[in-house]
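Read-outs throughout are calculated quantities, based only on the coordinates presented, and are distinct from any laboratory measurement. Please read these numbers as outputs of a predicted model, since none were measured by experiment. Cβ atoms are built from the backbone, for glycine too; each structure is taken alone.
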Structure I
């Protein structure tokens, strides 16, 4: 295997840097005048006729903070723009919280999503670290809690606690109407997964153990459901948290709520569970508890990769499977590959098992051959089952977050969220 693809090789670190630098340059035009994020096309040109999703605004804030924390100070402007979008452009000053998005005509998209608010926490946690690291422009941006990133984080955490966290179940609600008066009966794990990510980031910034406790509650539920389903994760639930295995069977390729098992989420959960275990149980006295979670992560990763990789006669990770592991939606999404790269590296760091380093190299080779756009930049967001560029589910290239993190997570302390690892110098990129 080419050393360019091998974890810890100097050639791999250099390759990752080139990929990361290209991503940060590709996304620079994301900001609308109000700071919210345009949907980016195949060459990075904004598609201004589309709605500007608030979760993407938060992801751009997070992504450009990562660039800033790496010493690329020129990206403070992009972090500033996205923070403006979160503090004002996408905020619902009347009803509280964040709009799902802003339409091309400037009017808000109706509804309030837990998914969006989880990313608001992640982004504002990262922005706090950037402000502490010297991004002085962020300190003057005001939200309803006051000026600066710490106030934005407090607003995001308070809103989430009030509107989305269900203490009784120890899980998160999924979505409300715009006015926060009508709660949907749907419950789902996608928003809960990104809530775990957000809580771990918030803990790294605030050291408030409440966020560890919330992450643990969600993770314990997920492990239980997955064990009962051969380590495939049921994604959709009733309001009483009863699994709905046939949800969206007539719309299996939904962007956020597809039918069946989503192997990419199994892989992503594995990484987050491992990070949680290393963060919450760092001491030798807690080794047994830590091992319990890491072993669950290995089961999730193993099942997902076995179901998804090369399962239809061509390399690549399929988007979804049925409950027997048979592919349903064969398209390959860039974010699934990004998480496979991340989790392979993290599990290798934590377990020392060579199989994870070998899979990391395999996924890196696939990235270089099929997914990197060597002409226009960024990663192709979707390939068909023959690995030709497609746009059935994800046209264009609107997202940096998954790809940027995949260039960093493999070389960061696995007990920390990526922005915290960069801010604390707990990385090995040289």
Structure II
């Protein structure tokens, strides 16, 4: 007696429903495994998309040179022992590297000084959530960002140490909630500056946050005069279009020469591009994905063992049914197909539940933490479902073959 695929699936669903508590506990491992993979991949995909957008604003042809690998703060004791950068490096790079169009310098100024944070004030409105930096006037040309209002400061303003500033979106909103910021004064660390420009909300960022929205940019020479004790310089070199690889080698050679490094000595500076930074981020997230896969595999293994167990119990409970089917002409292949379909249906339902939980969790995170991007990937949903069904296929083979090998006469006598 043959049963259609539709009837087999309906029988499987009926078996799941009749023993729904047992089935739910069996599927729990599958649900956990699929939820982990889909949720992690969705969050990481959204984060990566934001980071790519973030670094695109840095300029595709730009090369970044700094004293430390991890930015102005440094990553290790060894890096913090490196010789500091000097502003003169920028002019040297521009004169020595023929594939470099222009070079800009940024001075990072710590927001925490002398036991307190630098505060920006405008009357009763104030904020200490700022990132203060001094930038050369050509910085905006190398890394153009959209301005919501006003302009960037000029080379003349930089040369005469003018106290002007361009504010990030969040800083401008905190100090001037009513708007109309351009031309108005504000206090910054005890000195008065005039707003000449306001950035539009920044795009992209790390885990939903973009530090540029908290930026207060003042002319480089104004920053050096106001904060003479700081030398955390960051240099940006713009390569000629199509010659970034050559420019990268030239800049590295120029830096090694000006810092008097030996032929075999390692670099005592960091040099990178936006692509390399994204590549490094992918390596980090790759490790996160590996860990999440390991966790999900553990859940799937537990779920698969549970499926095998419940199918073996099902074979025992339905021994007489199997005998009747065989007596009516069912072949071994029909019995195998029936029990494999039941096992795959069981894990498939678990996979669907896991996907639904993952989608809900992803959107819940996006709702509760709007700055943390989340994006459910179609491939993760498809892979999650296929894997869950495959688990049922793999762990359902033994119970299915055990059912198919039952002797129909002995099966009919079973009580």
Of the structures I, II, report the one carrying the highest value of mean count of other Cβ atoms within 10 Å over residues 262-269.
I
Work out the source of -15000 here, i.e. which of I, II gives that when helix-only ellipticity at 222 nm (-39500 (n - 2.57) for each DSSP H run of 4 or more, over all residues; to 500) is computed.
I
Origin of the derived value 17 (relative contact order in percent (Cα under 8 Å, 6 or more apart); candidates I, II)
I
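On distance in nm of label points 7 Å out along Cα→Cβ at positions 182 and 278, which of the structures labelled I, II is highest?
Looking at the calculated values, the largest one is I.
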Percent of Cα pairs over 27 Å apart: greatest across I, II for structure II
